[in-house]
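Listed after this line are the structures, all set down as C-alpha cells.
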Structure P
Amino acid sequence: MPAPEPARREAERLRQEIRYHDHRYHVLDRPEISDHEYDQLLRDLQELEAAYPELVAPDSPTQRVGGEVLPGFASVAHRVPLLSLDNAFTAGDLREFDRRVRAGVDGEAVEYVVELKIDGLTVALHYEAGELLRGATRGDGRTGEDITANLRAVRSVPLRLRRPAPAVLGVRGECYLPLEAFERLNAEAAAQDQGLFANPRNAAAGSLRQLDPRVTASRRLDTFIYNILYIDPPEAMPATQWGTLERLGELGFRTNPHRRLCSGIEEVIAHCEEWASRRESLPYEIDGLVVKVDSLAQQERLGARSKSPRWAIAFKFPPSQVVTRVTDVTVQLGRTGALTPTAILEPVRVAGSTVSRATLHNEELVREKDVRIGDWVVIQKAGDVIPEVVRSLPERRTGNEREFAMPTRCPECGAPVERAPGEAAHRCTGSDCPGQRREAIIHFASRDAMNVEGLGDELVARLLQEGLVRDAADLYHLGYEQLVGLERFGPKSAQNLLAAIDRTRKNPLRRLIFALGIRHVGERAAGILARRFGSLAALTRASAEELTAIREIGPKIAESVIAYFQRPDAPGLIDRLEAGGVSTAESSGAVLAPAGPLAGKTVVITGTLASLDRKEAEELVERAGGRPSGSVSRKTGYLVAGESPGSKLAKARELAVPILTEEEFLRLVQARDDGAGDDGAGDK
C-alpha cells in the first residue's frame, strides 16, 4: 500500500527538521534542542519509514552518519567509515539488541564489553612507523576535517607510539574537556564578557576547531581511545575488543579504566543501571555506556548497516534529576517583546554544572506544572544541556508559597502587556521599549547573527545607557573618542571593538537578515530569503504572494517579514546600516533568478557527487531557478545521477525523465553564470 500524502509530508518535515538540528549540533556547535528531543525526532522518522519503506531515501537522516566539514580545514577521507551507534533507552531495548546479536551469530555464546560513553568529539588518528601523521574529526563519517595540528597540542595524544609499533595504525577515540577545565574556560569567558559554552562537549568541539593550535593547547583537552580501525600487518589485530583496549594501552594511548567484560545481557543491564547513579562521581561527563560484542570475528559476521554497526549499541541515560527550591519567578523580556517567566533556583549541581535558573517558557506552563514561588521542584537538564523544571512537589508546601502572576505592564517601559489570540506568549506593546531595543542589539551582535566579537550583554547595556546607540545601526557610526570616554574602557578595548564591528560590514546578506530579528525568521529562512531576493531593498518590496511562492516560506513568515518592513523605524534603520558601510546585498549577486537555465524545473539529485555535497548541489539548483526535490515523478525536470544512484535512477528511466551526469549538470548551471551579465541576474 503506497504511503498516504500526510505521511509523505510528515516524513519530509521530520527530515528537514533533523537536518537543521544536525547542522546546529555538528557544525555550529550551537544546539537548540536536547539530545532527548533529537532522538525522538529521529525515532518518529524511523517509525514512519518502517511503516512505509518507499519513503526511505538515500539522503534521509536515518541513512547517514551526520555532520559536515567546516570551511577553514582541509578534508580527510577516512580509510574506514566512522559509523554512529543506535541507541537503547531501556533494559528491554538492550535485551532486544542481544536477541538480534545472538540470532546473527547462530546462537553462539556472546560476551560483551561495556565502556563509558564519553561526551566529547570523535577523532581518528593515523600513524605510520609509530609516528602520528594525521588527526581528523568524524565529519560525515566518511570525510572529516584535518585537525592534526590541534590534536598534536592535546597532551594525551601520543606523537610517537611505544615499541613495538605496527607499520600502519588507525585508531578512533573521543576528545573531551574535563569538568574542571570546562568551568575554568567559562569563568574566563564570563570575565571577558564573552559567550559561554553550553556544555563540555561543545567546548571540546570548539577547542579542536581553533585555527590557532595554541588556543587548543590552552584548553586542557584530554582523550580516551577505544577502537583500532585498521592495522598493518593485519595479523597484529587483536581477536577481541577487550584485547584491543589492552593493546591500545600498551602502545601509549589513554584508555578508559571503567570497562567491564560481561558474560550475558543481564550482567550488562546491571552494569548500566549501576553507572546511571555513579555518573556524577566522574571528573568528566558521560551520557551513557557503549555495549560491544567482544569477539571481533563475531563483529565481522554481524556486519553493519549504512549508518551503524549491528554489533554495538549505546545505552543512553535518562536525564539527571535533582530537587531544589524556587526562590523567585522573574520575567525576561525578549527582542520581539515576549515576556518569559524564569524560575530563580537555590543553586544546585546537576549533570556536571551548577544551575541557578530555569526557563518556564510561558504562563500556561507555570499553571500546568503548578510552580509557585517557594516551591520545592524537581529539575533536570534536558539532554544534559538545558535546565528545565520537571514538576513541583506540593506535598512539601508550608502554606507560605505564592502563585506567579504575569505582569500586566512591561517591567522595562510600563506599556500594557497583551496576549494575542492563539499565542502562548505575552508581549509588551510598547513601540519604543528600551528592553526590546537592548535585546534586539544583543541578538544583532550574537555569534549566529552578525557576530560582533566582544560586544556582550553588559557592554550593550552601557552603550544604551550612555546614549551612544539606540539601535543596531548606530554600532556602525561609533567613534574611537566616544568609546574611550566610557568608564573602564581603555584605548585597546575601543580599538578591538571597532575592529570587530568593522569585520562585520561585509557579512553575507543571510546573516544581516537573521540579525534584524524578524519574528519567525531563523537562520535557515534568512538564507532562503537572501538567495531568493539578493538584497535587503528587494526583500522590503516583496509581496505576500512572492514570499509564499518560495518553498519553505509559509504565510506566517511572509506576514512577519512584511510587518517588519512596514514598521515606521525600519526604513531609517536600513538607511543608516547602508550609510555605516554594511553590505545589504549579496556581493556575488547570487539571486534565485527565475530566468535561469533550470527555471520552473524540479531537479532530483541521487547518489554521491564527486565535487559537491548534496547541500551545495541543491543550492546550485536554486541559484539556476530550479527546485530541488527528494523524489522522482512525472513532473521531475532532471535527475542528476552520481555514484551508487539507487532506485531513483531506475524510476527516472521508467518515467523518461532526462538524466544528467555530474559534469552535464555543472555545465548546465554554469551556463547561467557565463551569461549572467546579459540579464543582470549576477553571477554565482
Structure Q
Amino acid sequence: MALTLRDSVESLAGVGKKRAALYEKLSVRTIGELLLHFPREYLDLSHPTPIDELETGQVYVVRATVMRKQGEQRIRKGLSIFRVFASDDSATLTITIFNSAYQFEMLHEGETYLFYGKAEGTLLKKEMRSPQIFADEQSAVMYPIYPLTQGLSNKQVQAHMKEALKIWGDCLSDKLPESVRREYGLCQFRYALEMIHFPTDGHVLSVARERLIFEELLTLSLSMSLLRQKNRVQTTISIQEVSLKPFVDALPFSLTEGQMKAISDALSDMKGTVPMNRLCQGDVGCGKTMVAAALAYVCAKNGLQTAVMAPTQILAEQHAHTFEKILSPLGISCGLLTGSMSAAVRREQQERIASGEIQVVAGTHALLQENVSFHALGLVVTDEQHRFGVSQRAALCAKGNHPHLLVMSATPIPRTLALLIYGDLDISQILKLPGSRKPIQTMVIGSKQRKRALSFVREQIRQGRQAYIVCPLIDENETLSLSSVKQYVESLKKSPLADVQIGLLHGKLKPKEKDALMQSFASGETNVLVSTTVVEVGVDVPNATVMMIENAERFGLSQLHQLRGRVGRGTHGSYCILVSDNQSEETKARLDVMKRESNGFVIAKEDLRLRGPGDFFGSRQHGLPKLRIANLVNDTQLLQKAQTCAKQILQNDPTLSKEEHRGLHKSVQRMFLQSGQTALN
C-alpha cells in the first residue's frame, strides 16, 4: 500500500495504541499532523562556555570530557546521588546526578559531552546539578523542545519525527507556487520542515521559520479574503435615504466626529446591493452603541427590524434599556429576549418579534433559537465580537434575507491585525473618546495598603460618589470561589466601609436579583458594588468614580482596561486601584503598562505581545483558526507580505482554480473547516 501523510502515527516504530492515544492529546493523529507538530523552543548548544567563565545562577552550555566518575552515594532513603568530574581546557566541572543510575552509566570516561544547566558552586569549584546531557554531535547543535503530554518524552518525539521525515519525506508536496517562492525569497517546503525540526544552526532555522510562517499567514489571508467574497451576495434590503436630524436632536449629547464617520460609512454600505459587513471598533466608552442606535433608527424608518446580540444577559439588558431610552420617544418599539425569561414572557416576545411589532430587539444567544423568527430583519448587530464565532453571527443573519451586519468590539487591536481577524468585514475605527470622558488615574498597591485604599473609597462616597470592587472567581469550583467573595464582603463591614451600603453582584444571581441590585446601584442607594467580572460589560453608572480590582495579576491587560472603563463616565475625576501582591517581573511590567497607558490600542498591543493571541482572544474565539507557528503580534511584517501576496493571487485567480494554486486551495479548505466554516465551492 502506498504511503500517505494520512497514515496513522501507529505506522511509526514503537507507536502502538497507547502511545497513539498520548499523541491524540496533542491533536496529532496522522503522520502529516506529526510533521506539523513544531518545536516550541530550541536549546542552542552551538556556543559552549569555558568552565572557568561560568557565573553562579546563570544557565550555560558546557562542552567537557568526563575524567572521573564517583559511585553511588545514598543520602537518605529514596535519594541517591552520583558525581561525575568533567574538564575542558580551562577548569573542572562537578556534575551531580540525582536518583538516575541509568544516566550515570551512560556517561563514559574519556568521552566528550554537552552539559546544559545552571551554574552553581564557588569561584574555584564549579558545579551543575541535574543538567541536560547531550552527545557531542557537531551536526545537532540546535536541540528541539516539543510540546508534550505526560507519558510522552521529548526524546521519543524526536525519534518519531526523524523516522517520519525519512520514510514519508517523499510524500511532502510544496503548496506554494515556484513564482511565489522566488518573489518572496522562500525555501522549499521539505527543506523548511527538515530544518524546523533539526536545524544545524540559527540561520537555517530562521530561513525555515520564515517559509512556514509565510505559508500559514498566506493561507489565512486567502481564507479571510475568500470568506469576504463569499459574503458579498446580493441583498433585497437596500436602505432608502432617511434624515438623521430627529435622532441626533433627541440625544442629550453631541456625537463625535468618529461616531458620525462610522455612521456615514455604514449607511453608505447599507444603500448598496450587497449586505453591509462592518466592524465598528474602538476603545471602552467611545460610543459604539450610539452608532448601532443610529443605524437601527434608519432601519425602523425603512420598515425593517434590528437584532442586537450580546454575550451576557446584563449587557443585553443594558442595550435594551439604552435603545428604549433613545428610540422610544422617536416612536420606535424596543424589546428584550433572553433565555432566563419565563416561557410565557418569552413566547409573547417571540410573537411580537415575528409580527414586526418589536422593531429593535436586544438579546443573548436566545435570539439564535429555531423558534425565533423575524417579520423583516434588516440589521444584525453583535457586541463584543471576540465572544462570538463567525458561525454564530451567520446563524442570526440567516433569520433574514441577507440582512446588514454591524459587529461592535471594545477590544482595540492594530489595524493590520484587525483586517486579518475580521477579514470578512470592512472596518470603522473610533479613535477618540467623547470630550466628556475624564482621564482615569491608575495606581498599583499591595494588600498591606488595602485599608488605606478603602479609606480613600470611603472619602469618595462621603463626597456623594460610588465605587466598584472586582474580585475574580479564581477557583475551578465556582461555588467555593463565590463563598470566598462573600467572605470578602463580610470583611468590608469591619473596614473603613463599615457604614456604607454594599451590594454583591455575581453570575449565580437570578435575573430579577441582578436587576434589583443594578437598579439600586444605578440609583445611588448602593454605594459600593462588589462584583465578579460580570461587571466588565454592560454597566453604565456615571456617578461611579473608583474601580478597585483585587488580584489584578489574574486579569489580562485588555480586561483590566475594560473594567477600568466602567468609571470616568461622569463629570468627576475617577480612579482605578489595582491590588496585587505578585512580585514577578512579568506582573510588574504588565501592571506598569496600566499605570502608564490609557490608550486601549496601545494596551491591547502590549497584551497581545505579552500573552499571545490565543490567551488574548480566549477559548471562545471561533472565528480565527489556531495557528501552528505564526505569531500575529511578532510576525506583522510577514503578515503584510502575505496579505499583499494573497491580493495578487486572487486578482489573477479569484477562486484558486488554477493548477498552480491547487495546493493552496486545499489548505484554504482545511482552514475553513477548522474555523467552523463550510468549505469553499
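Just so you know, all these numbers are worked out from the coordinates, no wet-lab data involved. Just so it is clear, the model here is predicted, and its values are computed rather than measured. Cβ atoms are built from the backbone, for glycine too; each structure is taken alone.
Can you tell which of P, Q yields 2.1 when distance in nm of label points 7 Å out along Cα→Cβ at positions 7 and 103 is derived from it? Source structure for this number: P. When FRET efficiency 1/(1 + (r/R0)^6) of positions 463 and 599 (r between Cβ atoms, R0 = 35 Å, to 0.05) is calculated, the result is 0.75; to which of the structures P, Q does this value belong? The read-out was computed on structure Q. Supply the structure label, taken from P, Q, corresponding to Rg and Dmax of the Cα atoms in Å, for residues 247-310 alone with the calculated value 14.2, 37. Derived from P, not from the others.
Thinking of P, Q, which structure, once distance in nm of label points 7 Å out along Cα→Cβ at positions 31 and 55 is computed, gives back 4.9? Checking each candidate, the match is Q. When mean projected area of the Cα convex hull in nm² is computed for each of P, Q, which one produces 37.1? This figure was derived from Q. Can you spot which of P, Q the value 9 was calculated from, given it is relative contact order in percent (Cα under 8 Å, 6 or more apart)? Derived from the structure labelled P.
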